[in-house]
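None of the figures in this text is laboratory data; all of them are computed from the coordinates on show. The structure presented is a predicted model; accordingly, all values stated were derived computationally and were not measured. Cβ atoms are built from the backbone, for glycine too; each structure is taken alone.
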Structure I
Amino acid sequence: MSMPTSEEIRNVIQEKVHDPELMMNVVDIGLIYGVEVTANTAEITMTLTSPGCPAGPQIIGDVQRETHNAFPDIEEVNVHLVWTPFWNPDMMSQEAKDELGIF
C-alpha cells in the first residue's frame, strides 16, 4: 500500500472537480493552495472565489469525495478553507485566463 503523492492528488482534483459556475477545474482557477500527504491523511488547503460562494459546499465535498474515490487507502481527507491569501484572477492558470477572456 503506497500513499499517493501530493501531485497525484492535485491531478485527480484537476481532472474531476469543477466550479459549477465557471465550468472549469478548481486547480486551474487557482483555488487549491496546497496538498500534503502524511501517513494515511491528505491535507488540502484551498479557497473559494468569494466567502459567499454558493457552490462552496459542493466544491469542498467534491474535493473530498474524488480524493477518497481515487485513493481509497487514504483514511482522511481534510479540506482547510482559508481566505489568506484572498483569491484573485491572477491565481488562475494561463489556460483558464485565456478561456475566460481575462488578460
Structure II
Amino acid sequence: MFTAIVKYQLPGPVPRDAMLAAFKAAEDRFAGVPGLVRKYFAYDEAAHCGHSVYLWECEEQARTFFDESFVQAMQDKFGATPEWYGVDTLLVVDGPAT
C-alpha cells in the first residue's frame, strides 16, 4: 500500500463549517476512484491550511491520480496549489470499533 499526504495553503481564512461543506460536496468524487482505499479530509482553521491523507493500493495509482487536473481542480476550488508526498505503507492498524 501507499500513503499520500497532501497539504494546501488557502489564500485566506475559511470558516470550519464552510470547509466541511466543501469536503462533503467532494465526498462522492472519491467513492469510486480505482485503488483508493481510504481518504481523510482535514483542516487547520487557525493556519488556513487543508490536509488530506490518502491510502492507496499502490504508488502507481496515487501518481496517476495526482496529475495536472488534480492540481487545477484544487486551484479552481480553493485557490491553492497542493503539495504532496507519498510513502510506502507497511502496516495499517484499525482501532477497535465503537
Quiz item: Out of I, II, which one gives 44 for relative contact order in percent (Cα under 8 Å, 6 or more apart) as computed from the coordinates?
Solution: II
Exercise. Assign the value 1.9, calculated as distance in nm of label points 7 Å out along Cα→Cβ at positions 9 and 81, to the correct structure from I, II.
Key: I
Exercise. Work out the source of 31 here, i.e. which of I, II gives that when percent of Cα pairs over 21 Å apart is computed.
Key: I
